[in-house]
Structures are given as C-alpha cells and as structure tokens.
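A.B. asks: Next up: the structures, one after another.
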Structure 1
Amino acid sequence: MSGTEEPGSGIVGVRWTAGHVRGVPVYIGPSVLLLMALFTWWLGSNFTQRPMLAESPTVAWIAAAVTTVLFLGCIFLHEVGHAVTSLDRNVEVRSISLFLLGGVTESVGEPHSARDEFVIVGIGPLISLLIGAVCGLAVLAVPDFTVPELVFGWLAWLNCAMAVFNLVPGYPLDGGRLLRAVLWLGTGSRYRATRLAAAVGQVFAATLLIGAVLSLVGLDQLPPSLRGPVAVVSSLGLWGGLIGFFLLRASIDAYRLARVRERLGRTRVHALMGSVPPTVPADLSLDDLVVRLQQRPSILWPVGRPLLGGVRLGDLDRVARDQWPHTSVSDIVEHDVFVDAETPMDEALDLLSVARDRMLIVVRNGEPVGLLTPSLVAEITT
C-alpha cells in the first residue's frame with residue numbers, strides 16, 4: 001500500500017530501523033511480531049491437518065513459520081516496488097514500514113500527474129501477482145504432496161489474494177488510489193478525485209466493519225438472498241474489522257486533507273508569508289554573521305545580491321570555530337530554499353514539507369519579500 005504523509009504524521013507509530021533501500025529507511029513496527037504469530041498459528045492449524053504432516057506436527061509448525069516469514073518478504077517487495085517507482089518519478093519517499101496490517105510506503109507530497117500515480121500504485125499489486133505466478137510455477141516443479149509444494153502453494157495463493165484485495169477501490173488501498181488516478185484524469189482535479197475516492201473508501205471500510213459484527217452475531221437473521229454476498233465480507237471476521245477501522249480513519253483523514261488542499265490551491269504564497277530578515281552579504285565572514293543571526297536565531301536569512309540562498313544560525317556548526325574569521329557566508333549558504341510569491345499554497349506545502357527546518361524564502365522577481373513557515377500555513381488549515 002502506498003500513501004502520502006504530511007509533516008509530523010506517522011501511520012505506524014513506534015518502529016525499528018531495519019535497513020535502507022535507495023536511501024529510504026525501512027522500519028518494522030513491534031506489531032509485526034503479532035502479525036507473524038497470527039499467521040503462523042493460522043497456517044500451522046491448517047498444515048497439521050494435512051495427511052502428509054499429521055504425524056509430524058513439529059515439521060508442520062516449522063513450515064508454517066517459514067511460509068509466514070517468506071510472505072512477509074513478499075509484502076516488503078510489494079512496498080519496495082511502490083518506493084522505487086515513486087523515486088523514479090521524483091516523488092520523495094520518507095519510509096517503508098511493515099506493521100500489523102502489512103506494509104505501507106510513506107511519501108512526501110503527491111505524484112505529479114494521474115499517470116504517475118497509476119504507475120506508482122499499480123506496481124505493487126503487479127509485483128504481488130508476479131510473485132504469485134512464480135510460486136505457482138514452483139508448485140508444478142516440486143514433487144507432489146511435499147512440504148515445498150505446500151509452502152509454494154500457500155505463497156501463490158496469499159500473494160494473489162493480496163493483489164486482489166489491494167485492487168478493491170477502498171482508499172487508501174492501492175485500488176482506491178488507482179480509482180483516484182482514473183477520477184483525476186476524468187475530472188482534471190486531483191483534490192476532487194481524492195474526495196470521491198475517499199468517499200468510496202469509507203463505504204468499503206464500513207462494509208468491513210459490518211462484516212466483522214455479523215461474523216460474531218451470525219447471518220441467520222438476514223434474508224437468504226443476502227447471505228451469500230455478506231458471507232464473503234463476514235468471512236474476514238475481526239481481521240476484516242481491524243482493516244476496516246484503519247481504512248475508515250485513513251479515508252476520513254484523506255477527505256478532510258483534500259478539502260484543505262483545495263482551499264489552499266486558491267491561495268497564493270504571498271497571502272500567508274511572514275516578514276523576512278535583511279539580506280546578508282555573501283562575502284561576510286562567519287564571525288560577523290553570527291552577530292546578525294543571533295537577533296533572530298531560528299529564522300532563515302536570505303544571502304547575497306543577486307540572491308544565492310539562505311542561512312541559519314545552526315549552519316555555522318558545520319565550520320570549526322577557529323575557521324569562522326576565514327570563512328564567508330557563501331561557503332555555507334543553502335541554495336534550494338525559495339518559493340515564488342505567486343505559487344499556489346497547495347504546491348508550496350509540498351515544497352515546505354521537504355525543506356530543511358520547514359522554512360522557505362518567498363521571492364518576487366529575484367528579490368526576497370517574505371518567509372514561509374508551517375505556523376503561518378496552520379492559520380488557514382485549522
């Protein structure tokens with residue numbers, strides 16, 4: 001599953017760093033241990049009933065544990081597909097996380113076009129289907145009624161089921177994001193498409209929650225004509241209810257965020273900017289710079305005429321104290337810190353979310369005219 005992340009948000013919560021993929025941190029949440037335990041128990045209960053393993057319960061439980069670990073690896077590859085494709089299309093990826101409900105790739109900002117979104121999102125289910133196909137071929141290649149056949153068979157089924165489930169149009173599942181890409185193409189508005197896809201996601205989430213309740217109370221009270229379709233949803237049981245709760249919360253948040261973003265799109269940066277400090281000469285020594293910056297130490301100061309970039313008090317820490325008299329501001333200036341005063345605020349918010357210390361210098365005709373910070377944006381988003 002892929003998704004966007006606003007500054008300061010987090011979908012998974014507490015997590016451990018397990019490595020990096022193309023510079024993107026991979027996190028594992030403690031709830032993965034519960035996921036592995038549940039899957040191993042579920043598979044082990046099935047494996048021990050197989051005639052070939054009925055007399056070897058230890059082997060059955062080991063096979064179940066191995067299948068669980070391999071499937072977790074398949075989920076990871078699914079998320080890597082999202083992450084790598086996002087990076088290839090200039091969408092910054094903040095993290096890949098594995099947790100109780102599977103995996104999520106958290107991106108900063110949105111895809112630049114509906115086509116990019118379709119490719120970024122579609123690659124995940126495609127990878128799962130390909131893994132399922134490879135495992136299906138492996139079933140044909142190994143001897144019948146053996147543990148490898150059992151493991152590969154389940155991996156084939158699990159990956160295909162994951163691909164199909166992710167294609168259900170429940171935002172922010174992959175299928176919901178694919179729906180948004182199609183609606184984006186049709187409406188020409190990313191935010192209207194998000195609201196529509198999120199509304200469909202809320203319906204799907206509510207269906208899962210109802211199914212979880214019915215799995216507890218039974219289906220006997222329903223008309224016979226409804227029992228078949230409802231049985232499919234209720235078969236997911238409490239697991240489906242947990243997924244439904246997560247999707248409902250995520251789709252409601254996405255709907256609200258789309259409304260905020262749409263409102264921001266009608267506002268220009270100059271309407272929300274704050275005052276900017278005086279421009280610092282590029283040839284000023286760091287000894288002299290520190291005196292100026294201490295007046296407003298937490299603020300980004302513009303540097304140079306013509307404008308070169310920005311500098312903060314913390315930037316001086318990159319240079320040894322005894323070198324300050326011999327080092328100029330131009331040696332430590334940060335260059336990519338600008339946003340045009342006429343930029344729509346929804347676009348500026350994406351730039352702000354990846355800017356260091358979440359600050360940008362607002363420029364008009366190459367001159368600094370203001371400063372954009374999250375606190376200023378919060379005034380219109382709340």
Structure 2
Amino acid sequence: MAELKTTIGGVKLKNPFILASGPLSYDGSAILRAHRAGAGAVVTKTISRVPAVNPVPHIAKVENGLINGEKWSDLPCEQWIEREIPLAEEGGAVVIASLGLALQDVAVLAHRIERAGADALEVVSYDGKALLPMVREAVQQVDIPVFAKVSANWPDVVDVARACLANGAEAITAIDSIGPALRIDVEKCAPVLRSGYGWLTGEAILPIALRIVSEIALATGAPIVGTGGIWNVDEIVEMMMAGAHAVGICSLAILRGVTIFSDLAEKLSARLEELGYCSLNDVIGAALPSLRGYERSDSGLPTTTDAERASFGLNEERCVDCGVCVRICPYQARRSPRQVDSSACRLCGLCASACPHEALQLVVERVDI
C-alpha cells in the first residue's frame with residue numbers, strides 16, 4: 001500500500017485529509033470526533049472577535065453539495081481559546097485554527113490562539129485586498145505556520161496567493177466556497193435559505209478548485225491545501241496531481257459522515273499503488289508538467305491545440321451498445337460505437353468522455369501547443 005504521510009507548511013500529517021472549516025468543526029469535541037474518524041488535521045470554524053448569529057435555515061442540500069448562508073463560529077472567541085482548542089489538542093488532534101475576518105481579529109486573537117495550542121493558523125477574509133495585511137499581522141504575531149485561504153471569487157487570486165507567500169505565509173488553502181449563489185423553493189416561491197443568497201460547495205466547484213490549485217502551484221511551487229468539491233478517490237488524486245500537498249474536505253463529510261476519512265485513506269493508498277505510485281509525494285504535482293506552456297487567450301482559456309491526427313478507438317469487450325455515444329453527440333456525427341461521420345465530427349471528445357463503460361476512446365497521436 002502507498003504511503004500517505006505528508007507535510008503541509010511544516011505541519012506533519014498522517015494522511016492528506018484535512019476536515020475543512022465548517023459545521024463539522026464547531027467545537028473541540030467535534031474536532032476530536034473527526035480526528036478519531038481518521039482526519040489528518042481539522043480546521044476550526046472561523047474564529048472572530050464577535051460570535052456569529054446565523055439565519056434559520058442557513059444550510060440546504062443541493063445535487064452533490066450544499067448551499068449555505070452560514071457565517072463564522074457562533075462560539076465566543078474566549079471559549080475557543082480557553083476550552084475548545086486545548087480540548088482538541090489534548091485529545092491528539094492536529095488543529096488548524098481558522099481566523100478572520102478582519103485585521104483587528106488577527107491583531108487581537110492570533111497570539112492567544114497560538115498559546116491555546118493550535119498547530120497552525122488559517123487566515124481567511126471575504127476580501128482579497130484585506131487578506132495580505134491580515135497575513136502580515138499573523139506572521140508577526142505567531143511562530144506557528146500561517147496558511148492563507150484564497151477564494152475563486154477574486155479575479156486576481158493567484159496574485160493574492162503569491163503576495164501572501166512573499167509576506168510569510170507557509171502555505172495556501174485553495175479554494176473557499178463560491179458565490180453568492182441561489183436556489184429557489186418552487187413550492188414557496190422563495191429562496192431555500194433565510195439569507196436568500198448563499199455560498200456553493202460540493203462537487204460542482206471541483207473543476208474551478210483544480211484550475212486555481214494548478215495555477216498557484218505553477219506560479220509559486222508552494223504547499224497547497226486543495227479544497228473544494230472532492231467527492232471520490234480519483235478526484236483526490238486529481239487534486240494532488242494538480243499540486244496539492246493535502247486536501248480539504250467538508251461537504252462530503254457532512255453528507256456522508258466523518259467516518260469517510262478512514263475509508264478514503266484505505267482507498268487512496270490502494271489507488272496510488274494501482275497507478276504505480278509508492279507514496280503521496282510521488283503523485284504531488286505529477287500533472288503540472290503537462291500544464292506548462294498553456295497561455296491564456298483573450299477568452300480566458302488556453303490556446304487551442306492541433307488535434308487533426310486523432311481517431312477513435314473502441315474496446316469491443318467493454319462496449320454493450322447502450323447508445324449513449326450516439327444520443328449525446330451534439331453534431332449528430334456518431335452513428336454507432338463503431339461508426340462516425342468524419343465530415344460532421346469535430347473531434348470534441350464528448351462521446352468518449354460520456355461512455356459509461358469506458359469502451360470508447362479519443363486517441364490523439366500528436367498535440368502541438
């Protein structure tokens with residue numbers, strides 16, 4: 001079985017799974033519950049000088065995820081410092097204290113949270129411009145590692161990450177939830193949340209998280225906690241290949257229970273061995289060389305590739321003639337798994353990607369970038 005130990009910003013973990021800041025880390029006993037369930041580390045709910053008062057309701061399930069209008073911790077900061085963090089630390093948990101959401105919170109609380117026993121600080125802000133001075137203040141206040149949590153909601157997220165690292169942050173957590181977002185209860189003709197708009201988490205945000213993790217990794221080479229949308233073991237491998245040294249998980253643990261951590265550890269170790277990796281370190285950043293050289297065009301996407309020398313391959317043993325490839329072809333070029341109208345086919349690859357039995361493949365002989 002592949003070795004799962006990793007280090008993120010100087011913090012040693014038995015496995016790469018970090019319970020991200022959220023409802024499941026609401027106090028010290030909850031942190032210990034996740035630790036005993038197999039999480040390598042746990043991030044507290046965000047601690048601030050003033051406890052949050054949340055609207056009711058403020059969390060709703062959506063397809064493979066959540067939408068939430070939840071704020072920061074509803075516990076007083078004094079309680080975190082005097083009871084919750086010490087309780088979790090004494091129980092053996094690796095505790096990363098989430099601290100925000102303003103410069104004054106960091107100035108008043110950072111050193112006290114360190115003295116309470118936190119292993120690291122994760123500084124978080126809703127405003128990208130405010131994060132850098134908060135990180136500077138935290139670095140001056142404490143000797144434990146400081147992580148900077150960045151958001152896909154910021155257009156300059158890579159620049160923010162780079163600046164935080166240049167000013168003393170040991171690692172980056174990427175990304176925060178995405179939004180504001182909205183779901184409507186059609187029976188009530190009203191938002192599902194009392195807050196109206198909320199923040200989106202879950203599998204839908206994984207491609208965005210992967211993109212930002214890879215861009216930060218390519219730009220800085222820094223340790224990253226890849227957070228957002230992980231739903232299965234292969235997605236964990238994707239996140240590591242994109243440059244993450246650890247993975248943050250929240251919505252999946254909420255919807256399936258914290259016992260997923262020990263199960264994920266066993267499955268990840270086996271999957272890495274199956275893919276030919278001896279340890280987690282071997283897979284971290286493995287996909288980054290293939291991403292180098294892509295330049296953004298005016299549309300925001302990389303320049304296109306020359307795929308003229310491409311063809312489809314079919315594994316006859318796997319094909320069951322289910323018809324998915326024919327039905328899903330947007331150009332009506334696919335006649336059957338074995339036949340395609342080359343004059344209509346754009347080689348988009350959707351039919352191969354959607355094949356439920358992985359029988360159909362688009363084989364690219366040469367890609368010039």
Structure 3
Amino acid sequence: MNEQQQDQVKAKAYQRSQLGLEITEQICTLLFLLVWVVAAPLLVDYLGERNRYALLILVSTFIYVSYQLALFVLDYLGGFRLEHKYGLSTETLEAWLWRHAKMVVLAGLLLGGLMIALYTAFWYLRYWYLWCWLGWIVLSVLLAQVFPVIILPIFYPSERLDDPELMESFVKLSEGTGITVQGIYRLELSKTTRKGNAMLTGVGRTRRVLLGDTLLDRLTPEQLKVIYAHELGHHVHRHFLKMIGLHALMSSIVLALLYLVLHGAQADYSVAVARLPVVALTLSLFSFLSRPIAAGASRHFERQSDEYALERTGTPGAFIEAFDILASQNLADLNPPRWVVIFYHDHPPIGERIAMAQNWVRPS
C-alpha cells in the first residue's frame with residue numbers, strides 16, 4: 001500500500017467518524033425538540049402570567065441553554081477530540097472551550113434576536129409572514145456584509161496579504177473581474193487547525209478573498225494562483241446573488257410552514273410561546289430535507305469556479321497538485337458514497353474535481 005492509499009484509508013476513517021457524529025447530532029436534536037414540544041406548555045404554565053416578551057425570552061433561554069448542555073458531549077467529540085485524534089487540530093482544550101463558548105453566545109444572541117423579531121411581527125403585523133420574509137432577506141445580506149469585518153475576526157484574525165510576488169500574480173488574475181488586490185487577506189487558521197481553506201466573503205466594500213495561512217505556507221505560487229482563481233470564479237459568476245435568490249425561494253416555503261404552525265395563536269400569546277419548540281422543529285426538519293437542493297446548488301457553483309480557475313490560469317497540473325495536497329491536508333475522502341455527497345457535501349468530492357482537471361482541454 002503506497003502513501004496515497006494509506007492517506008485515503010485514514011481519510012475514510014476520519015470522514016466516517018465525522019459523519020457518524022453529525023448524524024447522531026441530528027437525531028439527538030430531533031428527539032430533544034420533540035421532548036420540548038411536550039415540555040414547553042408545561043413550562044409556560046409553570047412560569048405563569050408574565051409580560052409576553054419576558055415569557056418568550058425565558059422559554060427561549062431554557063430551550064437553548066438545555067440544548068447546548070445536552071449536546072455538548074457531541075460538540076466536544078467532533079470539534080476537539082476527533083480533530084486531535086487525526087492530528088488536524090492545533091488547539092489546546094482551553095482554547096477550544098473558549099472558542100466554543102464564543103460561538104454559543106454569538107449564536108444564542110442571533111437566534112434570540114430572530115425569535116423576538118418573528119414573534120413581534122406575528123403579534124403586531126397583519127401580514128407578518130411577508131414582513132418576516134423581507135426582513136430575513138435583508139438581514140442575510142447585512143450579515144454577509146459584516147461577516148468578514150465583525151464576526152470572523154472574533155474567531156480568526158486576518159491581515160492584508162504581504163507578499164509582493166504573489167500579489168503581482170493575483171493582480172494579473174484579478175484584471176477585469178472587479179476584485180481589487182486590497183481585498184486579498186491572509187487568514188490565521190493555524191491557531192486552531194492544520195486544514196487548508198480559502199473563501200470569497202463579504203458584500204460591496206467588504207468583499208474580499210481570504211486565504212488560510214495553512215494554504216499559503218504549504219502551496220507553491222502556481223498552486224495558490226489556482227486557488228485564488230477559483231475564488232474569483234465565485235465573484236465572476238455572481239454566485240452570491242444566485243444563492244440569495246435560492247435563499248429567498250426557500251425562505252418563502254419556511255414562512256409558509258411557520259404560518260401553519262403559528263396560525264390561530266395570536267389571541268393568546270402564551271400559546272404562541274408554547275409553540276416555540278414546534279417552530280424550531282419545523283426549521284430543523286426543513287433544513288435537513290432541503291439540504292440536497294442547497295448543497296446541490298453549491299456543488300454546481302463550485303464546479304463552475306473550478307472550470308473558471310482552469311480557464312483563467314491554464315494550469316491543470318497545478319490544479320491537480322493543489323487539490324492532491326488539500327485532500328491529504330484535510331483528510332478528505334476522494335470518492336465518498338453518493339448519498340453522503342447529496343446530503344452532506346456542499347463541494348464536489350476532490351476525486352471528481354481532480355478528474356475534471358485531468359480531462360480538461362483548453363478552449364480553442
């Protein structure tokens with residue numbers, strides 16, 4: 001067995017463990033919410049007569065905190081222990097706990113704000129579902145805009161890329177795309193992981209390409225040009241706008257389902273609050289059942305960006321080398337089962353991407 005085959009045996013074992021934990025978490029989440037569907041009315045009765053917002057915040061807090069406590073073991077096993085077992089994490093336990101705590105608090109604040117907004121619209125606006133739909137689309141764009149400058153730095157510092165030779169090559173690749181060299185950043189991933197990653201993020205003035213230091217320190221300039229060109233492909237093909245369109249369509253279905261869940265509860269705010277776990281269960285089930293659509297669209301966009309990277313750089317050899325390194329670095333299964341790809345992969349399998357580059361022919 002050669003080194004690449006050994007890497008794939010290890011990668012498949014890692015991916016199976018990761019998938020098993022993810023499926024377990026989904027099942028536990030479903031069971032947890034089903035318990036709360038029964039328990040929430042009892043909790044509302046126990047809390048008694050209160051201001052509607054006080055009741056909403058108390059019940060939401062009970063559910064969210066109990067969920068985080070109940071599933072903490074799975075978060076630890078997947079986020080810390082598994083990553084260390086396979087040599088992918090660079091974090092101490094204390095650092096991981098601190099990062100996890102920040103994620104829990106930030107997610108809690110965001111979810112709490114969304115619940116308050118949803119229920120305020122439900123209680124006071126005639127066409128609350130339409131206003132919620134519009135508000136969610138606007139919020140999605142705003143979050144995308146502030147993500148690289150406010151949210152991401154909480155977890156991963158970044159700085160403008162300082163490599164004159166590499167920047168010069170990126171300048172040439174960027175010509176005519178609308179991306180400027182001021183928008184290329186080095187992202188400090190190595191403080192938590194040995195995995196390599198890159199992304200196009202932000203909207204308008206905050207739009208930027210983020211290259212993980214774990215990539216910059218490992219790939220050659222020619223290989224990095226391929227990765228950078230791939231991120232340019234997302235910008236050139238306007239994938240963000242297309243995802244917002246898909247997001248808007250799926251959000252309209254979600255709001256229709258929430259309308260059915262909350263219908264008839266306006267007259268008694270305690271009844272509406274007691275249905276909060278049903279709201280969460282509806283969102284969770286829809287998120288899972290619609291995943292093949294969202295993931296399929298994402299994989300299509302990734303293929304388009306791969307093709308753009310090959311056309312822009314004309315270096316399929318560097319493309320293949322870069323993704324070979326990424327597969328080894330991230331312990332990626334080159335050819336996972338099809339059902340896993342459909343439900344859990346928002347990128348094409350690396351084996352498929354390498355095969356595409358091997359068969360690529362420069363357009364005449």
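A.B. asks: Here Cα extents along the principal axes in Å, for residues 192-351 alone was calculated and came to 64, 37, 29; which of the structures 1, 2, 3 was it taken from? Display every interim value, and only then the final one.
C.D. replies: On the way: 1: 85, 36, 21; 2: 48, 46, 36; 3: 64, 37, 29.
It must be structure 3, since only it matches.
A.B. asks: If you rank structures 1, 2, 3 by relative contact order in percent (Cα under 8 Å, 6 or more apart), which sits at the top with the largest value?
C.D. replies: 3
A.B. asks: Can you spot which of 1, 2, 3 the value -9000 was calculated from, given it is helix-only ellipticity at 222 nm (-39500 (n - 2.57) for each DSSP H run of 4 or more, over all residues; to 500)?
C.D. replies: 2
Where a number appears in this text, it was derived from the coordinates with a stated rule and is not lab data. Fair warning: this is a prediction, and the values are worked out from it, not measured in the lab.
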